[in-house]
Each structure stands twice: as structure tokens, then as C-alpha cells.
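Read-outs: derived from the displayed coordinates by stated rules, not from any lab. Values in this document were obtained by computation on a predicted structure and should not be read as measured data. Cβ atoms are built from the backbone, for glycine too; each structure is taken alone.
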Structure I
Amino acid sequence: MLSGLVGGRGDDGDAVAVGVVDGVAGEAYNVCSGRGVSVRDVAAMMLSMSDAPLELVVDPELVRPVDVPRLVGSAARLRAVTGWTPEIDLDRTLADVLANARAAG
């Protein structure tokens, strides 16, 4: 997820570490939960954690008809080779992202 990418230790960092140690050179591995979550849902979750009075507004001019409505990754190859499974849920990851953003000012 995002927590390791923004300075904390998270599932993504753990997955990269086990991939480097146990993975096969040249192979591609997806680091994901296998659970689909829309950008709207992620934004709504972040807004619910915010102290600011914010509102999510979709600009119809920015909605593209070619956007994929649902895309869900599979970490099956990573799991098969390394045994890695995600341990940090999305709520915790987003809370960590928000905390890091607040700490950065």
C-alpha cells in the first residue's frame, strides 16, 4: 500500500524486501491486497479522517470515458514465491498517510 512509500514501514516495503530476497530476478510482482477500492471510496475515507470541513466534488470535464471502471491486482505470484500477504488494512494505511502529511506541514 502507500504507508512505506511516504516514509513509514508498511506492506509495500515488506513486499519489496521479501521480493528482493526470495523473488526471481526479472520477474514482475504485484504488491496489492487483491481487493478493489474505487478512488471515490479512498477519497471519502480520507475525508472522513480529516479535521477540515471538506467536500468531494467530481468535475465532469475530468471524467474520461476510457477510464477502466474496475481494476484489481493479484499478488498471487508474489505470495507463491515469497509467502507475502498484506497485513495492514486500508484504513490504517490511509490514517498513516494523513498523519505523515500532517507531520510534514
Structure II
Amino acid sequence: MSIIVHAVIDLEGVDIETFDAYEATVMPLVAEHGGQVIGRYRTADGKTEVHVIGFANRTGRDGYTNDPRRQAAQPLRIKSGVQMQALEMIALGLDGQPLADPLGKR
């Protein structure tokens, strides 16, 4: 079963340059762990950002989360002042049944 992560990020009062440096470091790692950035969205007022990231399995998700390069970048995230919440989801079809992958294929 696929795993989808919705990261909800509070950007209010954040050092955006530092946050963007963190993102430039960690986002490319998603693909290295078999994941895909499905979307990265920022509200019109610039106060919130949402990332939708899909992984085919737990191994990919855990590999990304525990990647030493991602861990090494955490001081940038902390310095930026960003607050984020990662919500781990499963993809559901319109019938409420789990989908085989984050892009909606059974």
C-alpha cells in the first residue's frame, strides 16, 4: 500500500531564505528513496505551504526520513523558525477503498 505525506508548514515569521535552503537540500532526496513530490503549494498570502509526497512503501518513507543528509539539514530547518506537521495518509478512491499508489492507480 502506498503512503502519502501531507506536510503542512507554517511560514508566518519564518526566514524564507533559510527555509528554501533547507528545502533545496531535502526535497531531491525524496526521489532517491522511491518517492515522488506530487505537489508543493503555497497560499496566496504566503503564510502556509503544503507538500504532498508519495512513497510506494514504508521502506521508502523511512529511508527518506532517516537519510543522513536530511538529518544533517535539520539545523537549517530549525534556524528558519518553520513549524511543520507531517500527516501520513493512504490514498483512497472515490469508493473509499485504498489505492495501490499515490497517483491513484489500483
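Values as computed for the structure displayed
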read-out	value
Entry that produces 1.00 once FRET efficiency 1/(1 + (r/R0)^6) of positions 49 and 97 (r between Cβ atoms, R0 = 25 Å, to 0.05) is calculated, selected from I, II	I
Structure responsible for -13000, with helix-only ellipticity at 222 nm (-39500 (n - 2.57) for each DSSP H run of 4 or more, over all residues; to 500) calculated and labels I, II on offer	I
Origin of the derived value 50 (percent of Cα pairs over 18 Å apart; candidates I, II)	II
